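Only the coordinates and a few stated rules stand behind these numbers; no lab work does. In this text, all values refer to a predicted model and were calculated from it rather than measured experimentally. Cβ atoms are built from the backbone, for glycine too; each structure is taken alone.
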Structure I
């Protein structure tokens with residue numbers, strides 16, 4: 001029963017945030033492992049209100065999850081490719097099926113529905129060019145409704161952040 005209460009509290013639109021909420025979010029974006037005590041010292045609030053604010057931000061959906069960002073090179077996935085994909089058929093069923101498949105492919109770490117010449121933009125990580133070739137030829141291109149795929153190879157990362165604030 002508690003889970004359904006939490007789901008009902010998730011806001012569908014923007015949530016009103018004050019300066020303390022924003023300060024907490026900035027600190028958590030920089031280091032999700034920061035303690036409530038450390039946050040309270042930095043923003044000059046006691047630990048109880050900080051803890052309550054974090055819980056409220058989680059319940060309202062402002063904080064979606066806590067993650068660990070990995071160095072792609074150190075986990076042997078150093079080739080990054082941006083794939084622009086267009087589908088042959090544009091029905092709701094075809095789109096849902098494509099999205100389901102993208103969520104199942106380990107190589108695809110991000111997938112965006114986009115406007116313009118292509119329908120989707122994928123961020124793909126592979127070990128090397130041979131692994132990407134195998135992914136492209138034996139997985140992506142074999143999908144039932146696949147139209148056109150354009151691959152752009154990332155030569156270097158200039159900015160890589162998840163910070164919104």
Structure II
């Protein structure tokens with residue numbers, strides 16, 4: 001039982017180091033497919049193997065039963081750790097919003113838009129707030145709600161006022 005508990009503790013230590021430092025075997029297992037031999041997977045397997053074997057041994061199972069139970073426990077936890085690792089690494093993030101993402105969206109005038117120049121508008125895109133230079137066909141006051149009608153450059157748009165529908 002002592003060997004199983006020591007293996008379980010070593011596996012937990014490997015998991016903790018893997019969590020704090022990163023993959024210890026990065027680069028060593030690049031030729032192997034997937035994440036089957038990352039330090040998180042190996043740590044999960046070893047700890048579940050050790051603690052699973054200790055539980056089976058503590059319940060009085062003979063060695064021929066406790067070792068296969070420990071392997072099954074380690075395999076299940078190792079598979080789960082590989083699945084989680086793949087899920088975290090494969091879950092990309094959204095791209096940074098650009099001016100072209102503002103087309104057709106509503107915003108609000110921050111600094112007055114004159115008839116012959118640029119003002120500033122704020123437009124919310126995917127939880128991000130973009131502040132852009134804006135032109136309009138008519139003067140727009142600060143605080144007015146606008147609609148982005150055209151992208152002029154990476155930092156400038158054309159806007160039009162939002163009209164209220166009267167019923």
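Quick notes
- Structures I, II were compared on mean count of other Cβ atoms within 10 Å over residues 57-64, and the highest value belongs to I.
- Identity of the structure behind -14500 (criterion: helix-only ellipticity at 222 nm (-39500 (n - 2.57) for each DSSP H run of 4 or more, over all residues; to 500), calculated), options I, II: II
- For 29.6, 89 (Rg and Dmax of the Cα atoms in Å, calculated) the corresponding structure among I, II: II
- Of the structures I, II, the one that 25 was derived from, the read-out being relative contact order in percent (Cα under 8 Å, 6 or more apart): I
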